[in-house]
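Structures incoming, each one as structure tokens.
Quick note: the coordinates plus some simple rules give every number you see, no bench work behind them. Computed from a predicted structure; not experimentally measured. Cβ atoms are built from the backbone, for glycine too; each structure is taken alone.
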Structure P
Amino acid sequence: MSSFQQTLEALDPSVLAILDISNTARCSVYCSAQHEKTHATYHKPATGHAQRDPQCDEDLLFQCASLFKVFIAACLTLIIDKLSSDPNTTIKYHKLKDAWDKPFTDVFNNLVGVQDQMRSLPGDPSVQQLLVHFKGVSGINHILLAPDGTPLQGLHHVVDIISQYAIDTREQQAEGENQIRYSNANYILLALLVDKASGSLNEFLKEYIFKPFGMKRTFLCSEDLHSHSRDSQRQPHVVSSDRSRRIFRPATTLGLSDVVEMAWLGPYTSAADLGRFFDGLLSARDGKPIGLFDRAVVESLGSGKSVISKQAGYTPCGLHTSLDSTGPGSHSLNRLIYPESSINSHVLGKPSSRKEISAFYLAGSATGWAGTVYFLPNKRTFVIVLTNTSGPLDASDLISRLLLQGIFDLQPPKAISWGVGNYLLSWSAMTPAKRYKAQYNALASQIFDENALKMKELEQLDRQPDTPTSECPDLPGKYFCSRNGQHLLVSDWKGEDNENPEGVLRVVFQSEMKSSQMLRFAKKGEKFRVCSPDRFSDLAIDCFDAWGNLEFELQRDGGGVKSLSRQGVYLNDIFIREEKA
């Protein structure tokens with residue numbers, strides 16, 4: 001057994017411990033260092049401890065969410081650097097020649113008809129600037145999805161919404177404010193650009209990436225997904241603050257309806273397929289092209305950094321960050337739920353040579369899913385960890401960092417600065433080697449406990465009792481917010497078969513073509529709070545971010561309720577009554 005294999009085997013008990021603490025249902029780990037590879041899958045039954053599968057299950061699928069951004073970046077690189085100069089390609093590709101430094105809206109509008117033209121974005125960001133999140137659009141997840149995780153916006157409406165939202169939020173920002181805006185909106189715009197230039201984002205990916213790289217387990221179409229996999233191979237789970245675990249939205253596939261959903265929720269893929277992609281990038285970098293991917297394309301994916309600090313900046317291939325910094329893990333659910341935690345000061349450190357190591361870092365999460373990728377082309381190394389569970393602890397984040405620490409023997413500068421000694425009674429008596437092996441179990445416990453407290457607060461608020469419609473009889477009706485294109489449908493619900501004599505308040509979020517589940521609308525003081533449809537807390541992870549405020553205020557006039565408003569992260573969204581129930 002090689003030293004690489006021995007290192008990973010030695011880390012396996014820690015991987016299992018992290019899966020136990022997080023109660024993660026399934027996990028797939030794919031690692032490559034130099035020319036050695038290993039792939040392992042794990043499962044944790046409803047009762048009992050996590051186990052490594054005797055035989056690796058390559059058929060497991062995971063929704064990759066923001067991990068998909070690197071594929072959108074790769075598509076654009078192929079079009080602008082390769083296809084736009086090829087005389088044998090279509091005129092639409094030629095329109096993207098030298099497009100990197102041109103204003104995005106100019107490039108986009110040159111591809112579409114008059115009816116699909118986009119208004120200029122504030123600051124006129126170029127295509128390249130959107131790619132590295134510079135001068136882009138602020139986060140719009142509250143527009144993209146409902147509090148229960150249902151995607152809302154479709155292809156034909158999102159362009160106008162993004163433009164208007166960018167204008168409105170920019171008016172709220174102070175002069176000289178940081179221009180780096182990491183946002184799904186930036187990559188939705190770029191995915192639309194690829195779609196308009198190629199005729200189909202899905203078909204372009206199949207022809208130029210999935211097929212050349214041999215990625216046969218990556219699906220951007222519901223029909224393909226369901227014909228090549230079983231529910232049990234792609235089932236998301238959520239974990240509550242009390243560690244109980246359940247399937248999230250059984251028999252429901254989210255994210256594949258159109259280009260907008262694909263761009264921010266991503267395809268369903270396998271760790272092995274992602275491994276084929278990053279392994280292919282290394283081959284192309286070594287002078288062995290795969291399809292249109294050659295050394296120049298790979299170098300382009302790692303260039304054009306928007307600088308956050310001396311140690312980190314966004315590139316088309318993700319966040320380029322030193323491992324001896326707080327960059328690794330910065331986009332994980334572990335940071336999202338409790339950003340004030342002392343855990344966030346944890347760094348991986350440097351090897352014994354004290355030479356700094358940097359990586360391209362990608363993290364993707366959606367309700368029921370979490371994945372992490374580290375790509376280190378200079379070390380010919382990548383680490384991929386995918387899980388089908390979201391909750392107080394993002395196991396993909398910790399496992400990927402654990403593997404990096406083991407592969408490169410990284411020495412953290414302050415091994416117990418985050419207070420993990422509280423979880424290890426014998427910490428002071430342990431040898432340095434044993435401390436190293438134990439630290440991730442301690443980190444996992446502390447992260448879970450801290451984040452569980454935050455989740456418990458949300459769960460308790462989510463248990464508001466139903467509000468009889470008689471307490472606010474003028475509230476039911478249809479309300480519209482022109483800024484985000486959403487309707488609120490407030491109803492007097494009397495049961496599935498209208499069997500109850502007295503109704504209670506319910507609300508549905510609705511866009512032009514899509515609707516959320518029916519959610520409870522409970523009175524809390526003078527406001528009304530959106531709550532899960534039943535006794536289980538079934539809200540999306542975005543309720544710790546874009547949907548952090550779930551409470552609506554009522555405004556009345558002589559005719560009753562005239563509007564509902566909610567203060568978002570950036571703006572106050574006002575829903576005006578259109579009609580009564």
Structure Q
Amino acid sequence: MQNDTPPDDTTSDINIETWRKKFLEERDRRLRADGEHQYIKAAGSFARYLEEDPYASESVQRSPIVDEVEVVIIGGGFSGIMAGAYLRKAGIDDFRILETASDFGGSWYWNRYPGAQCDIEGYIYLPLLEETGYVPKVKYPFAGEIFQHCQRVGTHFNLYENACFQTKVNGLNWDESLKRWIVRTNRDDAIKARFVILSVGVGGKAKLPGIPGIEDFEGVSFHSSHWDYDYTGGEPNAERWDASDEGDGGTPKLDKLGDKTVAVIGTGASAIQCIPYLARDAKQVYVFQRTPNMVSERGGNPKTDPKWAETLKPGWQKERRENFEDIVTGKPLEKDLVDDCWTHMLKKSKAMIMKPGLNTEEMKLAAEIGDIKLVQDVHKEVESIVRDKEVAEALKPWFRPGCKRPGYNDEYLAAFNRPNLELVDVSDSKGVEKITQTGVVADGKEYQVDCIVFATGFEIAITDFKSFIGFDIVGRNSQSLYEHWGNGIRSLHGYGAHGFPNWFYIGFSQNGFGFNQGYMLDEQVRHVTYIIDQVRKRGATVAEVSREAEEKWDATVREMSRTNTEFLEACTPGFYNNEGQSRGGIASQAYSAGVRAFNDILEQWRNDDKLEGLDLS
């Protein structure tokens with residue numbers, strides 16, 4: 001334990017320099033020179049961690065497809081099914097959805113580990129609720145309900161008849177003579193498409209830690225996104241989970257772990273959710289932690305009041321989403337529709353900088369003080385829940401809230417009071433030292449285990465776009481997209497690039513970045529399908545981002561991101577700052593004014609009715 005811990009007292013004067021020093025010391029303890037390269041791809045001898053589908057009931061058998069469609073949608077997650085739905089609503093039925101999994105869902109097809117659920121309110125997160133007439137059963141739905149809703153969207157909009165599952169795209173090439181994209185797959189398909197929407201998500205490809213000896217382990221190991229229920233017991237499609245010993249009567253048990261010792265490597269969002277269930281049901285659990293997450297109790301997961309659901313009026317989801325975004329970005333509103341841990345925390349944080357008369361530097365200082373007070377609050381909460389003082393100290397985060405996505409969970413911290421759950425702090429060695437045939441080594445000690453769960457996160461598109469996408473995208477003049485983006489993403493509003501006509505990307509790329517990814521993706525998809533519809537209605541064959549428009553928007557985003565650089569450099573390593581590199585992480589590539597401001601730009605662009613920045617031919 002460090003001896004220079006700042007005073008944890010919200011009533012005392014805050015010594016900014018002491019806190020800054022502590023934050024930097026804790027960052028440096030975890031900062032690695034290899035950055036993102038500390039992880040390895042789930043490929044080659046590690047392909048089983050990613051390619052095996054534990055949920056597929058059967059293997060799809062079909063002949064190669066050689067035909068032409070108006071639109072190919074690559075990916076069947078949230079953005080893919082929304083793209084199909086909005087195309088259908090626009091009267092465009094000639095499209096095909098190509099998806100590697102065996103059903104719709106994207107991240108929610110794969111991430112069905114015990115306790116998996118959305119960490120923000122489902123009423124604002126899940127797609128197309130009004131269109132399908134569905135209201136989630138609880139405020140924060142679990143993975144089973146979310147996956148079933150994706151299936152509901154697929155059925156409601158007849159997307160299954162347009163879908164090719166268990167199909168992986170191998171290449172995407174623009175044919176200038178045909179003015180069409182040629183899409184090739186692992187099933188020898190050769191599909192011509194006028195438009196392509198790349199909707200492969202923002203972080204759905206599992207990554208593994210490059211720990212020496214990872215291949216030597218002779219027990220069972222898997223990534224949290226490909227949970228082995230055959231080994232652990234349990235139910236992947238459960239709509240409710242409860243980590244208490246009593247449960248709620250319908251909570252699945254990991255009933256095959258009673259005599260097993262399990263290691264969990266990682267303490268991010270997935271680990272926070274699955275660890276309480278492992279601790280409840282396994283003989284012994286070791287949690288290997290490099291960086292403690294900022295975890296607070298969420299305050300329950302109330303069931304949806306059917307009377308409230310009956311009162312919802314048209315436009316309710318958009319209104320609720322925008323209300324949430326306004327509050328979390330500091331806009332003073334009388335009504336907080338979501339009214340939960342997220343809005344409470346962010347209103348408290350933003351209140352510090354909304355005082356009248358502050359100049360820019362004073363606002364920055366006020367924001368810093370507000371963040372420190374939030375960290376103090378989290379520290380006090382950890383101390384009040386975790387009985388072992390040494391464990392509580394190790395679970396305290398030492399970074400500002402904007403450095404990592406906060407974690408809200410009612411069961412995670414309390415799980416460390418169980419006698420069979422041991423926290424192993426690996427911050428000084430910057431991670432686990434090695435893996436042996438029988439266990440995990442940390443600080444020179446081997447922990448023998450039967451099973452290792454890698455809760456080590458996902459590849460993020462913008463840090464290594466080529467690896468994340470997994471196939472080449474070749475536009476005009478035989479130029480690869482990865483060459484075009486060799487020095488960073490360049491786009492118009494994040495969705496298109498010069499030299500790649502009729503090609504649209506949905507994800508984290510020079511657009512608004514916020515906590516509610518469901519809302520963020522929805523607005524992007526609406527915009528892209530609007531463009532496709534307008535190009536068709538205006539009688540054009542091709543729409544391409546102009547070089548001038550690309551350069552102008554790129555300059556806008558880069559100029560705005562400069563204000564984030566100093567903040568990100570002081571952050572603990574993570575995907576927000578590209579593992580401590582500050583540039584190349586998600587936060588450095590975003591339109592920093594936020595999702596609402598970005599969506600306003602898109603709306604004004606559509607209202608102008610000029611398709612400005614696109615060359616039509």
Structure R
Amino acid sequence: MTPVDLTDIRREPTYTNHLRALARLKANGVLVPGVGRRVVVLSDMTVEPFADCLAVRSHLEGFPIDVAVCPPQEFASTVLDPAGVLYEPAPEVALILISPESLLGDLSQWGADGASHRDAVSQALQQFVQLLEALRARSQATLLVANFVSAAPAAMGLLDWQVPMGRQRALDELNHGLADWARRQSRVYVVDLAGLCAAAGHDAAFDRRMFQLARQPFSTSFLPRLAEDAFRYISAALRPPRKCLILDLDNTMWGGVLAEEGIGGLRLGTDPAGAPYREFQRVALSLHQRGILLAVCSRNDEAEALTVFREHPDMVLRPEHITTHRIGWVDKARSIVSIADELNLGLDAMVFLDDDSFERDNIRERLPEVLAPDLPKDAALYADFLRRLSAFDTLQITDEDLSRGRMYKERSSREALKASASSLEEYLTDLRMEVTIVAPVGPARQRLFQLVHKTNRFNLTTRRYTEAEFDGLIADPRSEVFGVHLRDRLGDSGIIGVVVLRVAGDIAEIETLLLSCRVLGRNIETAILSYAADRARERGAAVLQGRYARSAKNDMVADLYARHGFTRAGTDGDAELWRAVLATTDIHAPAWARVRAAAGEPAI
């Protein structure tokens with residue numbers, strides 16, 4: 001299969017170039033129905049041109065998806081047809097684009113009758129939500145539901161916001177109601193189509209002539225932008241985000257070369273030459289506030305560079321925002337590996353931004369797992385480039401995400417304590433760790449599902465559940481799903497582990513056992529196995545069985561069960577089976593960790 005060159009789309013992402021790329025992908029046997037992660041687009045409008053652009057975008061991003069379009073019929077009949085494209089073969093994501101007119105009728109008549117129109121919005125939302133709930137019950141797909149925007153202009157013109165319930169007020173209430181409902185659901189996320197159309201400009205986003213002729217709402221100039229944004233949502237639903245942004249300094253974080261121009265000569269501030277770099281730092285800071293770790297990798301004098309962070313009046317990023325740095329004259333590939341090792345992250349969790357194409361090419365060649373995208377040549381475009389970088393996209397955020405930077409800073413304190421201790425046992429005892437078993441409800445459930453998809457190294461099976469599968473496990477009386485929360489005297493690490501325990505007859509099997517890389521080396525796994533053994537006994541099991549399925553990244557746990565007294569009992573497919581007879585095997589929680597169950601969880 002010959003690789004397809006898609007650089008013309010990066011250079012000029014027009015609809016025409018997307019069509020040309022689509023033809024090349026098909027001609028080279030790259031874009032084939034049924035190959036790639038399956039995504040179904042469900043709409044009452046003509047969206048095939050959008051689906052074509054979406055398929056091309058997925059290949060451009062190196063994450064091919066198989067896009068299928070449901071026939072543009074009535075939404076309800078599509079959802080309720082069990083033999084339709086929507087269900088067979090089963091999609092992983094359903095992207096739903098429904099026109100507001102299909103719910104509310106002719107919006108040009110809306111205006112003065114506020115009470116009846118408000119009731120109509122409430123009734124339409126209720127009916128739409130009922131269909132979405134029916135879809136959730138029939139499919140395990142993640143639902144990405146576009147909010148509502150009308151291709152038609154406001155018929156009442158200037159009066160639209162002067163009357164009790166004009167068209168835009170109706171759409172706003174419909175969108176707020178949809179968002180409020182979606183936030184309470186699992187596997188349902190709102191795609192901000194209205195916001196995207198507003199950013200592009202309503203008249204530029206829509207083609208009213210084509211909508212009248214063929215119910216094709218979007219202009220060809222807007223379709224590539226819509227596909228790019230839709231792909232970001234789909235990608236975020238299907239793969240975990242990267243966790244660390246590594247930044248160069250000279251001509252990346254600020255303008256100029258520090259060693260040549262000194263702190264006073266750097267381009268950084270509110271003037272035209274310095275404003276782009278300051279805005280770029282603001283975007284990086286917003287990522288930090290969302291839980292993305294920031295690191296620095298630069299060829300500079302360390303003391304001089306750190307002085308800029310502390311003393312330059314226009315620096316947005318300060319030392320407390322930088323988790324770690326490698327500033328000096330060491331090869332950058334070695335520095336990035338060192339950063340990954342320090343943070344206990346894989347190289348595939350890293351994004352490296354550097355204005356120097358030589359440095360980027362060097363990283364791509366030597367560390368291909370690291371994402372090293374090309375920065376725009378114009379620094380004025382840096383901030384928008386970082387905003388639109390999909391590598392950090394996520395559809396969920398947890399308390400642990402928001403606290404990640406603080407947690408890694410606390411880790412430095414633990415490393416200092418470890419270095420001063422005379423033994424590992426003294427260090428672990430001095431930490432005064434508290435392990436709390438938590439139930440998968442509310443925000444905890446969201447965090448557990450996130451860990452299932454993000455954790456690679458300390459993960460015995462690396463099994464990835466869909467949200468529907470995960471919720472099914474939680475509801476199944478034959479299984480137990482619980483999280484592990486850790487705190488010590490130096491700080492709160494949040495929920496750092498997940499266990500899925502299935503009981504069948506006299507065997508309780510640990511289907512999933514994983515720990516965040518942030519807490520490795522503290523023997524938390526022994527406390528978890530101790531609790532799992534106690535729960536297995538209480539459920540009437542005589543044997544506790546564990547699985548180990550080797551992956552490219554989990555060698556570190558290959559001997560976990562052997563170290564805790566389990567005996568190898570054969571294989572099941574690619575997985576090793578390990579068993580412990582509970583009557584003769586004692587797995588005690590370590591003396592230096594206090595283990596307790598949260599309210600609502602079985603006591604230990």
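Worth pointing out:
- Which entry (P, Q, R) yields the derived value 0.75 for FRET efficiency 1/(1 + (r/R0)^6) of positions 327 and 567 (r between Cβ atoms, R0 = 25 Å, to 0.05): Q
- Structure from which 24.9, 71 was derived, Rg and Dmax of the Cα atoms in Å, for residues 71-382 alone, options P, Q, R: R
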